[in-house]
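Throughout, read-outs are computed from the coordinates displayed, never taken from laboratory work. None of these values were measured; they are calculated from a predicted model. Cβ atoms are built from the backbone, for glycine too; each structure is taken alone.
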Structure P
Amino acid sequence: MHIKAFSQMCGLSAHTLRYYEKIGLLPAVERTDCNHRRYSERDVAWIAFIKRLKATNMPLGEIQRYAELREQGEGTEEARMQLLSAHARRLEQAIALEQEHLEQLKEKIRCYRQLICR
């Protein structure tokens with residue numbers, strides 16, 4: 001599929017996709033004889049994973065490092081696992097902190113309910 005359809009499918013602008021290609025997140029995009037980009041289902045799945053990493057606040061530099069390791073292929077599984085494991089630990093800590101914040105907000109809401117319902 002060409003860049004316009006791919007852009008619509010994955011919810012990223014063509015500019016963003018070109019940027020991702022430039023910085024190495026989309027390294028081996030196939031080209032037509034006219035030099036137009038042609039994306040595959042593998043690219044769709046990869047972009048979905050990049051979006052997931054970004055949504056969980058993985059720094060762009062770490063996503064780039066993961067992409068480099070992925071491109072290198074076999075023999076990099078341990079490094080990729082460690083990178084994702086470290087990110088998962090940070091994410092778990094962030095979720096725990098957010099949960100703590102939520103509990104504090106709920107407690108404050110309970111206090112207001114008691115005041116209002118008197």
Structure Q
Amino acid sequence: MIAMNKIVDRELALEQVGGNAELAEELFRMLLVDLATRTEIIKGALVRGDHDTIRAEVHSINGATAYCGVPALRSVAQELDRRFKGGDFSDLEAGLDTLFYEISRIMAIKSPLA
């Protein structure tokens with residue numbers, strides 16, 4: 001069972017890429033770049049009240065976490081994606097604060113296999 005508060009799950013990261021450590025590292029590096037970009041887009045959309053952009057970016061983050069072994073971020077992104085798809089933007093700032101917190105924890109990690 002995966003601990004949902006775990007930032008990076010090494011075994012899960014390797015399992016998701018068929019044991020290919022090089023691919024796991026590459027996907028993680030790509031995730032870091034993607035998260036930095038999407039965070040800025042979401043913050044701008046939040047200021048503008050642009051729920052469509054927020055929904056699209058959270059959906060993209062949810063998809064990006066699928067093969068990177070990042071269970072805590074994946075859990076938050078999945079929940080927000082589900083809510084936003086249903087049009088539920090209540091508690092938007094609190095939900096995004098949690099998302100940004102999980103992103104910051106991942107950004108501090110250099111390698112999923114360390």
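With percent of Cα pairs over 18 Å apart coming out at 46, pick the structure among P, Q it was computed from. Computed on structure Q.
For which of the structures P, Q does the calculation of distance in nm of label points 7 Å out along Cα→Cβ at positions 47 and 71 return 3.7?
Q
Comparison across structures P, Q (criterion: relative contact order in percent (Cα under 8 Å, 6 or more apart)) gives the highest value for Q.
Structures P, Q were shown, and Rg/Rh (Cα atoms, Kirkwood Rh), for residues 39-102 alone at 1.05 was computed from P. A value of 1.8 for distance in nm of label points 7 Å out along Cα→Cβ at positions 7 and 23, calculated from one of P, Q, originates in structure P.
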